[in-house]
Structure formats: structure tokens, C-alpha cells
Structure 1
Amino acid sequence: MTSGTTTAAAAGTWRLGDLTVNRMGFGAMRLTQNGAALTTDRTPHDRDRAIAVLRRAIDLGVNHIDTAAFYFSPMRSANELINRALGPYPDDLVITTKVGPHRGPSGDWLEWARPEDLRGQVEENLRQLGRDHLDVVNLRVNGPVPIADRFGALAELRKEGLVRHLGLSNVGADQIAEALPIAPVVCVQNPYGIATRRPDSDEVLRICWEQGIAFVPFYAIAGEGRESGAAAAAESEAVSVVAHAHDASPAQVRLAWTLQRGPHVLAIPGTGDPGHLAENVAAAALRLTGDELRLLTELGPDAG
């Protein structure tokens with residue numbers, strides 16, 4: 001399918017607390033460098049092109065941007081690019097950030113934040129983005145560990161007005177249950193795609209629907225850890241067949257499959273390429289058939 005004049009609104013909307021966003025959003029991680037934040041390829045993208053991509057995303061109806069202070073390369077910071085490109089911010093723009101991981105100035109990953117560290121991480125996001133409060137802050141979690149102390153620290157910042165809404169990232173059902181009595185959870189960000197699903201992904205997806213929580217996948221396009229082998233080959237072939245039937249790209253099919261997993265599912269594909277941005281947003285209008293959805297779903301790692 002061609003990008004044409006399709007906008008992010010074609011996927012419909014969902015509410016993050018009292019904030020309405022188009023279900024097709026944008027992830028800022030790839031603005032700063034080639035590859036993902038955890039890869040060794042940290043070649044910085046061109047600054048002017050990154051700014052142009054952000055402004056074009058707004059033109060295409062994107063009003064939900066996912067970012068973090070730890071999204072940076074030696075020469076680029078995603079938050080500061082967002083501030084430079086989009087400030088003063090549109091009234092309907094919702095910026096979601098994450099806290100939890102620590103990175104040193106050289107980009108090396110340090111120990112995870114303690115509860116008392118989270119205020120400093122929130123304040124760093126505020127400074128970089130040039131805002132007096134953050135729309136949504138997700139607590140990024142490192143494995144099946146208790147989260148009450150850290151989520152409680154963020155809940156205190158919410159009471160102070162530094163944070164409007166709270167979410168969770170990389171969590172299971174038990175951690176969602178642990179957080180809900182402390183403060184409302186408006187979104188859950190987990191690895192989720194045709195090739196990348198946690199064993200508990202269906203349970204988490206269901207819980208989010210029942211609780212009115214947005215489910216926001218990452219690795220929806222590229223996946224993680226499925227680059228080779230028979231399973232990856234079968235998956236790629238099936239995606240290619242569906243893509244050909246719709247005159248679409250494989251990335252567009254992956255995004256469409258994700259969005260059709262439920263009306264509460266949001267997409268935040270990231271790119272530093274203007275052409276890829278338009279293609280990703282155009283996937284908001286792609287509708288797969290029931291047979292195609294079943295075919296792709298059955299390829300997943302948790303499908304038995």
C-alpha cells in the first residue's frame with residue numbers, strides 16, 4: 001500500500017487517562033542512532049533529518065510520542081531533539097517517557113534506579129523536554145521483581161504534579177496487580193509482535209483490556225532474537241505473502257497485525273527515515289482479514 005495522505009487518525013483513538021491519542025504513534029529511540037539503544041551500532045543520525053522526521057510525524061497526525069532520557073548517542077538526545085523540533089508543543093501532543101534504567105555519559109548501562117533515584121530521572125526528562133510536567137511516565141522493570149517501592153515513588157511525584165499519569169514497561173500480570181492499588185496505570189509497554197511475545201502476553205493483553213489500560217508494544221516490527229532459523233524463515237514467508245496480497249510492506253503488515261490485536265493496542269514504531277515514517281503511518285489504514293490474522297498469530301512463540 002502507498003503512504004498517500006493516510007494519517008495516524010486512520011487507526012482510531014484511545015485514552016491514556018484523560019488524554020486522547022491516535023493509536024498510531026511514534027517511538028523516538030531510533031532518532032539518535034542506527035539500531036536500537038541496546039545495540040553496538042551507535043552511528044548518529046543526521047540532526048536536521050531527525051528534526052524533520054519529528055515535524056513530519058506531527059503533520060501526519062501523530063500525537064503520541066514515546067521517548068526517554070536514556071535514548072541518546074554520543075552526539076544526539078531524543079528528548080532534546082523533540083524539544084528542538086516541536087516546542088512549543090501542540091496542545092494535543094502526548095509525550096510518554098520511561099524511567100528505571102541508568103546510562104553513563106559514554107552510553108554504558110549502569111545499575112537500575114532505586115526508588116530515591118526516580119525523582120532525578122523525572123527531573124532530567126523535564127529539563128530535556130522543556131516541560132513543567134510529564135504527561136505519562138512508565139516505570140521500566142528489569143525482570144519479575146517487586147515494584148511497589150519504585151512505583152510508589154512515582155506515585156508521590158504524580159501527587160506533586162510533576163507527572164500526570166503512570167504506566168509500566170516490561171512487566172507481567174503480577175506486577176500490574178502490584179501497581180494498581182498504588183496508583184492508576186494508563187499503559188503497559190511490553191515486547192510484542194508476530195515474532196516477539198512473552199509467554200504471558202495473552203494474559204497481559206487481556207488484563208489491560210479489562211482494566212481499560214492501553215497496551216503499547218515495542219519490537220512490533222523488527223522483533224528480537226528471531227533473525228535466523230526455520231521459525232524465522234516461516235514467519236518471514238507468511239508475512240511476505242500477506243504483504244503481497246495488500247500491496248504492502250512487511251513492516252506495514254506487522255504494524256497492522258499489532259493494531260488489530262485489540263482496540264486498546266497502540267503502536268509506536270520508530271525510524272529516523274522520512275520515507276519509513278510515511279509507510280509506518282500508512283499502516284494505520286491497513287486491515288487484515290480474519291484468516292490472515294489467524295495465520296500470523298499462529299506463528300508466534302506463545303502459540304504452542
Structure 2
Amino acid sequence: MKKIVFSAYLLMATCFSGQAQCLLDLGPDRYACGNLQGTDTLDLGDQISHQNTVGSLTYTWEAHYFQQLGSTTIELWASDLLDDTTSANPQYIAPLDSVQFFLTLSDSQGNTCSDSMVVYLSSFVSTLGTINASIQEGDSIFLNFGSNISGGTGPLTYLWRPNHGLVDSTLADGFWAKPSHSIAYYATVSDTVGCSAVGAPYYYITVNPLSEKELRLADHFKVYPNPSSGVLFIESNLKELRSFKLIRADGRTVLSLDHLPLQLDLSGYSNGLYWLQVNTARESLSKRLVLQN
């Protein structure tokens with residue numbers, strides 16, 4: 001009697017084991033990266049997991065995509081988008097804006113299970129044109145024309161190179177540069193799904209060498225910080241000083257003194273470009289100042 005009961009138990013266990021449902025998980029939806037050099041291929045099966053399968057497995061990938069071009073409707077299938085619709089890990093070779101893929105998995109005992117994922121396209125585009133500017137040696141320039149790369153899946157991060165002369169190389173725009181020589185800055189833009197693009201040089205800055213007069217001024221008349229956020233410090237060994245003026249970019253004199261101050265509080269003045277003019281018995285010397293409170 002015990003043998004009969006034990007045999008029945010084994011039979012029931014085998015039946016329940018054979019009836020276990022096949023489980024398939026393709027993982028989260030994915031993103032294919034489209035950068036300025038083309039579109040990267042994407043492996044669809046590298047996150048597949050499955051349970052309760054027996055023996056050898058077969059894979060069947062399916063997709064059906066409609067694309068409207070004017071009055072023409074184009075139909076695309078999995079075989080148009082994947083390099084192999086029977087592979088465990090096919091490559092997505094013709095990325096579109098978004099496509100839903102279905103995978104049916106079958107084992108050697110005829111058990112089947114299926115799952116789906118959506119593949120989105122995260123792509124970048126580049127605008128034409130460059131920003132050209134010219135500064136004097138020792139001057140700074142405010143670069144606020146953005147980047148020549150757009151797109152991607154936000155939020156985006158930026159990295160400007162070369163790093164030479166940049167106060168902050170990670171801003172999208174609105175940053176100061178003080179290069180010591182002529183230079184071209186380009187941006188690498190990365191998005192939140194791991195896609196990135198490297199743009200062509202965008203900011204071309206020409207640094208002009210100082211004239212003999214400007215070199216003499218640089219040796220005898222120093223102001224810092226420049227750009228200034230309010231308080232300006234002045235160092236000078238100029239002799240026979242007669243006057244000192246602060247002049248706006250439109251030519252209006254907003255401060256006039258008969259001596260050279262050691263420091264100035266400019267917090268009450270509006271932001272922008274100014275000229276510091278020093279008049280001696282022999283000559284008049286000017287230095288450009290950027291005020292940014």
C-alpha cells in the first residue's frame with residue numbers, strides 16, 4: 001500500500017512540474033542612441049530572463065511598424081529592423097522613433113511564453129554655423145549662445161573642451177572664458193539614457209596680442225577680479241596721475257576722480273562693459289572691465 005501511495009505522489013509531482021508556466025521577462029523598455037555620426041546598434045536580448053523552460057529553446061521576434069510618407073504608407077516588420085529574428089540576442093539595425101517588439105519563447109517540450117518591450121530612439125542633431133569673437137590678450141568673454149547640439153532625452157549634461165580658460169566647462173551656455181591664445185571650443189552633450197554626441201567646434205575665439213602701449217599698461221596698472229562681481233581692487237605704479245574715470249560702453253562717464261583709488265565698490269552700477277581710464281601728464285590709458293553683480 002505504501003508503494004502505491006509513494007508512486008502516486010511521484011506521478012502528481014511530475015504532473016505539477018510539467019505544468020509549471022514558462023516565464024519570460026525582456027527587461028525594461030530600451031533606448032537606441034542616434035548621434036551625429038549615425039545610429040548605434042542595440043542588442044535586444046542582453047537583459048532577457050526566463051524560468052521554467054526545459055531543453056533547447058527557440059526564439060521568435062515580431063514587430064509591425066507603420067510609417068506614413070505623404071500619401072504612402074510603409075509597413076516594416078521585425079525582419080526589416082533586426083539582423084536575425086530567431087536569435088536570442090538580435091541587433092536592432094534600423095532604429096525608428098519607437099517600435100514595440102514581441103518575443104515568443106518555446107522550449108523542447110512545447111511550453112511557450114511571451115513578453116514585449118518598446119525601443120525608443122534618443123537622437124541628437126547639430127546646427128550649422130559658428131560663433132566667432134575677438135578679444136585682447138588678458139581679456140575675458142561671456143559665451144551665451146548655447147550649444148550647437150540639441151535633442152537627446154533630458155536632462156542633458158554638457159562638457160566643453162578644451163578646458164583652457166573656462167571658468168565652468170559644464171554649463172549649457174552663459175559661461176566666461178579667458179583663453180591666453182586663440183582657441184576653438186566644442187561640446188560633448190550626454191543625456192539621461194546614456195546617449196551622447198560630440199559637436200564640431202562652435203566658439204572660435206581669436207586672442208589678439210597686446211600693443212606696446214597695452215603691454216605697458218598691463219605692467220603698471222592692474223585691476224582684479226575682472227570680470228568683477230562688485231568690489232574691484234586696483235594696483236598701479238603710474239606717476240603723475242591726473243584723473244581716473246569709469247566709463248560705460250555707451251561712452252558716458254559714471255565716475256570721475258582726481259586720484260587712483262585702491263579699491264572700488266561697483267555694486268551700485270548696472271552689469272555690463274565698462275572702461276577704466278587713467279590720465280597721466282603724458283598719456284591716457286584704458287582698460288576694459290566687465291561688471292557682473
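Here helix-only ellipticity at 222 nm (-39500 (n - 2.57) for each DSSP H run of 4 or more, over all residues; to 500) was calculated and came to -3000; which of the structures 1, 2 was it taken from?
Here the read-out was taken from 2.
If Cα extents along the principal axes in Å, for residues 21-76 alone is calculated from each of 1, 2, which structure is the one that comes out at 32, 21, 16?
1
Tell me which of 1, 2 gives 2.6 when you compute distance in nm of label points 7 Å out along Cα→Cβ at positions 101 and 125.
Computing distance in nm of label points 7 Å out along Cα→Cβ at positions 101 and 125 on every structure in 1, 2 gives 2.6 only for 2.
1, 2: which one has log10 I(q)/I(0) by the Debye sum over Cα atoms at q = 0.11, 0.12, 0.15 Å⁻¹, as calculated, at -0.81, -0.89, -1.13?
Only structure 2 yields this read-out.
I have 1.00 for FRET efficiency 1/(1 + (r/R0)^6) of positions 133 and 205 (r between Cβ atoms, R0 = 30 Å, to 0.05), calculated from one of the structures 1, 2. Which structure is it?
The correct label is 2.
Quick check for you: by relative contact order in percent (Cα under 8 Å, 6 or more apart), which of 1, 2 is greatest?
1
Thinking of 1, 2, which structure, once mean count of other Cβ atoms within 10 Å over residues 93-100 is computed, gives back 15.4?
For mean count of other Cβ atoms within 10 Å over residues 93-100, the value 15.4 is produced by structure 2.
Which structure, out of 1, 2, was mean count of other Cβ atoms within 10 Å over residues 85-92 derived from, given a value of 16.2?
2
Any read-out appearing in this document is the output of simple, stated calculations on the displayed coordinates, not a laboratory observation. Just so it is clear, the model here is predicted, and its values are computed rather than measured. Cβ atoms are built from the backbone, for glycine too; each structure is taken alone.
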